[in-house]
Structure 1
Amino acid sequence: MSSRAIRGRLLSFRQRPAGRDDIGAYSYVEDGLILVDADGRIAFSGTYDASKIPAGVAVDDHRPNLICAGFIDPHIHFVQMQVVGSYAANLLEWLNSYTFIEEQRFSDPEHGSRIASAFFDELIRQGTTTASAFCSVHPESVDAYFAEAMKRNMAMAGGKVMMDRECPEELRDSAERGYEESSDLIAKWHGKGRNSYVISPRFAITSSPAQLAVTRVLRDEHPDLLLQTHVNENRDEIKKAGELYPDYPTYLGIYADYGLLGPKSLMGHSIHYKPHELDMMRESGAVAVSCPTSNLFLGSGLYDLAQADRNGIRSAVATDIGGGTSYSMLRTMDEFYKVQQLKGGRLDPVSSFWFLTAGNAEALGMEADIGRIEAGKFADLVVLDARAVPSMAIKMERVERLEEELFMLQTLGDDRCIAETYVAGVPMKSALSL
């Protein structure tokens with residue numbers, strides 16, 4: 001029995017578009033209807049037909065706004081909300097001057113709970129319904145994160161950062177403790193509600209060989225789990241990794257040798273690859289997660305999507321808060337577009353929205369449940385108002401095609417364009433105290 005009916009223009013993707021004119025890659029319904037069942041899943045999506053709406057079910061009428069699957073952010077640091085916008089010359093300086101100091105505060109459960117509430121509010125404001133987040137080294141931070149996700153019935157991934165060196169003593173675990181605490185958290189949270197635990201060694205610099213070895217044990221014991229880390233973000237970082245692991249000719253090779261590369265591996269940043277590393281990424285099926293606002297902010301480099309495509313490498317796009325400078329996936333895609341322009345490539349607006357929805361869902365291995373508007377998927381949705389800002393309303397007077405509207409939303413849009421965010425069919429943004 002349907003519990004909610006939602007009306008508006010519907011956009012959903014079947015596959016990654018080959019270009020802006022690849023109309024077979026997506027479904028667009030000018031006057032669409034979504035029916036949501038009692039479990040928060042889509043019971044029907046298609047052309048509006050009043051006869052399909054059960055008696056007594058009110059219609060949320062969002063015309064003329066556009067409805068997409070909820071945005072998905074595959075790389076974000078929940079514990080860095082109060083680090084965003086902190087000045088530093090480069091990645092390693094930024095980590096030592098701000099980030100590691102801030103993350104120490106998450107040993108306090110009350111602090112973690114307060115930030116978790118604010119964090120999830122902000123995701124909802126931005127139309128983001130799923131993310132994969134790094135928590136801090138403290139199990140309490142993971143508890144705060146997943147407890148808040150369950151309150152809101154959101155499909156969230158995340159995990160405790162593992163690091164046992166090259167960071168303040170207050171943030172260090174050990175190989176043994178990292179394994180034990182991660183194991184306990186997996187048992188406590190994975191599969192509870194819509195939660196997915198992610199094995200999370202921060203990066204090779206902050207994990208000893210012993211810790212990477214136990215990370216492999218975790219992965220072998222839980223082959224269904226995602227793994228997230230960082231690689232090839234910054235030249236100084238790459239040099240440092242080489243100093244700590246002198247027997248490895250490439251940074252990515254460290255992870256490969258410890259058995260941490262595979263189709264469930266989310267490799268954050270992935271900018272400065274050597275040719276052999278490109279082969280390793282393709283052969284393993286790992287996902288390169290680009291973080292454009294962060295990479296521009298810290299001067300780390302420019303992700304080359306065309307190079308990734310030529311080499312058969314899977315790509316995703318993320319905010320990377322707090323190195324990233326915006327929680328908005330619209331703003332993030334705008335910067336990703338500009339980065340591709342600088343690399344001599346092209347990113348059409350239809351493909352941008354594939355990344356925001358179905359593409360990032362596939363990167364997380366969650367495409368069975370989210371990322372598309374179709375029967376059986378959760379009704380995690382974002383309603384986009386391309387006329388929310390006066391300057392955009394003026395621009396819309398000249399917009400004639402869907403791809404023009406999408407490009408304008410990507411270029412000019414922000415949280416003001418998010419008219420509503422639904423999680424499992426429940427309107428969430430309108431319920432916030434803005």
Structure 2
Amino acid sequence: MQAQTRALAALQDPNVQVRRIGTSREGQPIELISIGSARRSALVVGTPHPNEAIGCLTTEYLIDRLRHDERLRKDLGYTWHFIRSIEPDGLRRNEAWLDTPHDVGAYLRGFFRPALQEQAEYSFPLAVDDVHFERSTPENHAWQEAIALTRPDLMVSLHNAEHGGAFHILSHPHHELAAQLTREAADFDIPLDTLGELGAGLTALSPGVFQTFDVAAMLRSVPAERRAAIWTGGQSSFGYTAPGGTFCLTVEVPHWREALVPANADRRSDLAEALEPATGWFRTTLALLERYLPMVEPRTGPNSEAGRYLEALREARTMAQRQLGFLAAPPPLAMSHTEAMAQRRAMRLFTLRPVAMMARLASMVSAPAAMASASGILESALADRSFTSGLVPVPLRTSVGLQVRATLTTAAAMAHRVPG
């Protein structure tokens with residue numbers, strides 16, 4: 001991507017500006033690409049989580065299209081700003097699977113995602129009563145700089161889920177836009193995820209479209225002594241830009257969708273049935289982490305690459321404990337059998353993430369017993385056809401198309417609300 005940015009800057013196009021806005025923890029440049037000179041401002045951010053790489057392709061498409069399509073730029077009335085990847089170090093750690101994004105084995109064996117407090121998306125400054133977060137990552141500082149420079153009327157954060165369907169998250173309720181986003185998803189033959197992120201406090205606006213949760217309100221809703229355990233990160237990008245009136249959109253698109261089985265088309269299910277096997281999966285993951293974290297911790301430097309895996313695994317241990325509590329009494333939630341199986345497979349992937357990262361960390365710090373145990377769990381899961389056979393790849397062209405359409409649709413809708 002750096003080579004593409006250099007080539008773009010070398011064109012000396014008067015409608016394009018490239019600025020360095022920061023440097024990653026490991027020294028990679030983070031750059032802002034700006035196109036046009038309209039009064040409204042839109043900021044589009046790729047890889048807010050480094051295992052979610054589809055947005056890199058979407059930003060590349062939008063940069064090329066908006067650079068060449070003057071009519072579209074004028075019709076929408078924005079100066080467009082792009083960060084191809086806000087997490088370049090983390091993206092590099094995922095590069096082993098990027099050429100084969102629909103190979104679930106390659107994806108998991110090469111998986112990396114940092115702990116919440118080390119994510120650019122969730123390390124904005126936060127002050128809520130006795131909770132103060134001031135440990136913004138270098139990548140987050142670059143994001144803050146982009147916001148300060150562009151003062152966005154619209155900010156789009158390009159995410160992708162692993163399995164299931166597409167969904168959108170809005171910073172503010174806009175029911176007309178929500179209904180349009182629901183309708184447009186059908187054009188891309190991607191199922192809508194009508195549940196969103198379970199337990200995240202999202203408010204449904206339309207099928208597959210939600211209003212975001214408020215970090216500050218969430219923290220204030222729990223006793224003060226529990227806040228640090230529940231939320232280890234900072235403010236979100238949505239919350240950070242809220243005082244400036246920015247309208248924010250997240251577009252989640254999946255790598256895989258559930259296989260459609262005609263015989264089950266009319267069958268109904270519920271969340272409890274969908275997640276019935278998950279208790280065993282989480283117990284297996286938790287047992288692995290509790291056994292081997294004490295072994296790898298003394299071998300891991302705090303500021304090393306291995307240290308980032310360690311922090312993520314410590315967080316995964318806490319999350320597994322919390323998920324077991326949730327699974328003991330899941331909320332009553334009816335759904336189709338296909339939706340239930342999608343939830344089950346997505347949860348299976350979620351429980352395998354820390355297993356895969358433990359295998360990688362154990363390899364880095366020469367802990368063969370931990371590596372053998374983690375690899376054994378992972379390879380056993382990948383050999384289970386009841387798990388892998390239901391993972392139907394969603395073409396990248398389709399996922400990118402949906403993200404592009406949602407971005408441009410939201411920009412057009414906001415143009416009628418933002419003075420310009």
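None of the figures in this text is laboratory data; all of them are computed from the coordinates on show. Please read all numbers here as calculations on a predicted model, not as lab measurements. Cβ atoms are built from the backbone, for glycine too; each structure is taken alone.
Among the shown structures 1, 2, from which was the value 0.30 of FRET efficiency 1/(1 + (r/R0)^6) of positions 260 and 396 (r between Cβ atoms, R0 = 41 Å, to 0.05) calculated? For FRET efficiency 1/(1 + (r/R0)^6) of positions 260 and 396 (r between Cβ atoms, R0 = 41 Å, to 0.05), the value 0.30 is produced by structure 1. Can you tell which of 1, 2 yields 0.50 when FRET efficiency 1/(1 + (r/R0)^6) of positions 268 and 388 (r between Cβ atoms, R0 = 25 Å, to 0.05) is derived from it? Attributed to the structure labelled 2.
To test your reading of the models, identify which of 1, 2 gives -9500 for helix-only ellipticity at 222 nm (-39500 (n - 2.57) for each DSSP H run of 4 or more, over all residues; to 500) when calculated.
Working: 1: -9500; 2: -14500.
Only structure 1 yields this read-out.
Upon calculation of mean count of other Cβ atoms within 10 Å over residues 156-163 from the atomic coordinates, which of the structures 1, 2 produces 24.0?
Working: 1: 26.9; 2: 24.0.
Attributed to the structure labelled 2.
When distance in nm of label points 7 Å out along Cα→Cβ at positions 292 and 404 is computed for each of 1, 2, the one that comes out at 4.2 is 2. The maximum of mean projected area of the Cα convex hull in nm², for residues 4-107 alone over structures 1, 2, that is, the highest value, falls on 1.
Of the structures labelled 1, 2, which one yields 63 when percent of Cα pairs over 19 Å apart, for residues 220-411 alone is computed from its coordinates? Structure of origin is 1.
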